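The data blocks that follow each hold one structure.
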Structure I
Amino acid sequence: MTPHNHAKPGDYAEAVLLPGDPLRAQWIAENFLEGPRLVNSVRNCLGFTGIWKGQRVSVQATGMGQPSLGIYVHELINVYGLKRLIRVGTCGGLNPWVKVRDLILAQGASTDSSIVKDRFGAYQFAPLADWALLRSAADKAKAKAMRFHAGNILSSDIFYHGDWEAAYGKLMAHGVLGVEMEAAVLYTLAARFGVQALAICTMTDCLVTGEEIDAEQRQSSLGDMVELALDVAVEG
């Protein structure tokens, strides 16, 4: 147990999905897992364990942003022994060829976060996904005829930019696909502690074109992403 998590040893499976929103964690548990059991509710950052295709899997909310995710991921790895961590979330699109409802498989995660930058001194560490999980997700998405892109995303500590084109322009020019707020720290911690990690995001609104999806489309798109992530979590 920790100040942020009252789960007992063994309550979590070795594989976990990591949405930011606690209610999304509950939605995943109740709509996709067989026999879901609440294992953590500290600060209402809900965690559940259940069965997917005959295998144990967990889902744990992380809250918004890299500092919050960093706390939960550090503890899931070092206190509870988790080995495979898959972020499931949404992102904004930074390139017009990424359409709403497309999946982004984050091969790498650039960041403006000092959490990553300050750790490495003069070096520019490149936070990367686990190759086996990335390849599995790409293969499974292709088999399901899902539209997806694998590449670099931005994990930003700032949600509201006064001028997003000035803030993101150089990244967009170098092919960065989307912006979210968590993946870089997830990948950095996974590298530090020798576990597998992957971030899968659904693009829900494009900063370039202004295109966005409504609540019903968002829910159906997230369902497809969750099923893909669960398959990767239990099958590798």
Structure II
Amino acid sequence: MTDRDPLYRRHRFPAELIAHAVWLYFRFALSLRMVEDLLAARGIIVSHQTVRLWAEKFGRTFANEIRGRSSCRLGDKWHVDEAVVSIRGKTHWLWRAVDQDGFVLEVLVQSRRNAKAAKRLMRKLLKGQGRAPRVMITDKLRSYDAAKREIMPGIEHRSHKGLNNRPENSHQPVRRRERIMKRFKSPRHLQRFVSIHDPITNLFHIPRHDIPSSHHRELRSVAMNL
């Protein structure tokens, strides 16, 4: 994006600076005030509220672009898991699906942990990916099996907690942000945050042990320029 893009109209700061601030906020476990301080150290004076508005306005556009460019490389083995999240004293569940390489396929905040909630996640996955997986791996929650029989009856299903570490590891960055942000304010707030945060995480998710370091640096440079 450039300063001539209509998205940046009436903003007094250049497009590169705004994009950098949004990238800092979603890429690292930083609070809004931390991003404000990092910019101030470089002589750029903006308030943390301005950073928040930038993150809300521009983050969605960045995430949609990243999602469109990276969808072709996602795998055909889905790992699905759910994590409990407390929001204003009420229990909610963050449902997450990742592929065999750890790329996030879908995240969905729901108030229930039952077959209906699992069906909703699977329908959203099928719509977003445009195809069914080769195999689906979950923990031993019976709701997954009930939902799979109705939504994806012909798909192989492996139910074993020891095989499902990938989505559990994928929850960790959001857990860190939850502490930094002193908990999420509402289910909508959490859904909005993870729907932007996870595509940006996908962009910089480069399995380093699988490729030479020179290729890793090349892929990272490409990610920085997107």
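Each value in this text was obtained by applying a stated rule to the coordinates, not by laboratory testing. It should be emphasised that the depicted structure is a prediction, and the values quoted were computed from it without experimental measurement. Cβ atoms are built from the backbone, for glycine too; each structure is taken alone.
Data table
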item: Top of I, II by volume of the Cα convex hull per residue in Å³, for residues 145-192 alone, largest first; result: II
item: Top of I, II by Cα Rg over 2.2 N^0.38 Å, largest first; result: II
item: Source structure (of I, II) for percent of Cα pairs over 24 Å apart, for residues 41-136 alone, computed value 40; result: II
item: Which of I, II leads on relative contact order in percent (Cα under 8 Å, 6 or more apart), largest value; result: I
item: Distance in nm of label points 7 Å out along Cα→Cβ at positions 49 and 185 from the coordinates reads 1.2; which among I, II; result: II
item: At a computed -16500 (helix-only ellipticity at 222 nm (-39500 (n - 2.57) for each DSSP H run of 4 or more, over all residues; to 500)), which of I, II; result: II
item: Structures I, II, by FRET efficiency 1/(1 + (r/R0)^6) of positions 25 and 153 (r between Cβ atoms, R0 = 25 Å, to 0.05): label with the highest value; result: I
item: Label whose coordinates, when Cα extents along the principal axes in Å, for residues 97-168 alone is calculated, return 27, 26, 26 (choices I, II); result: II
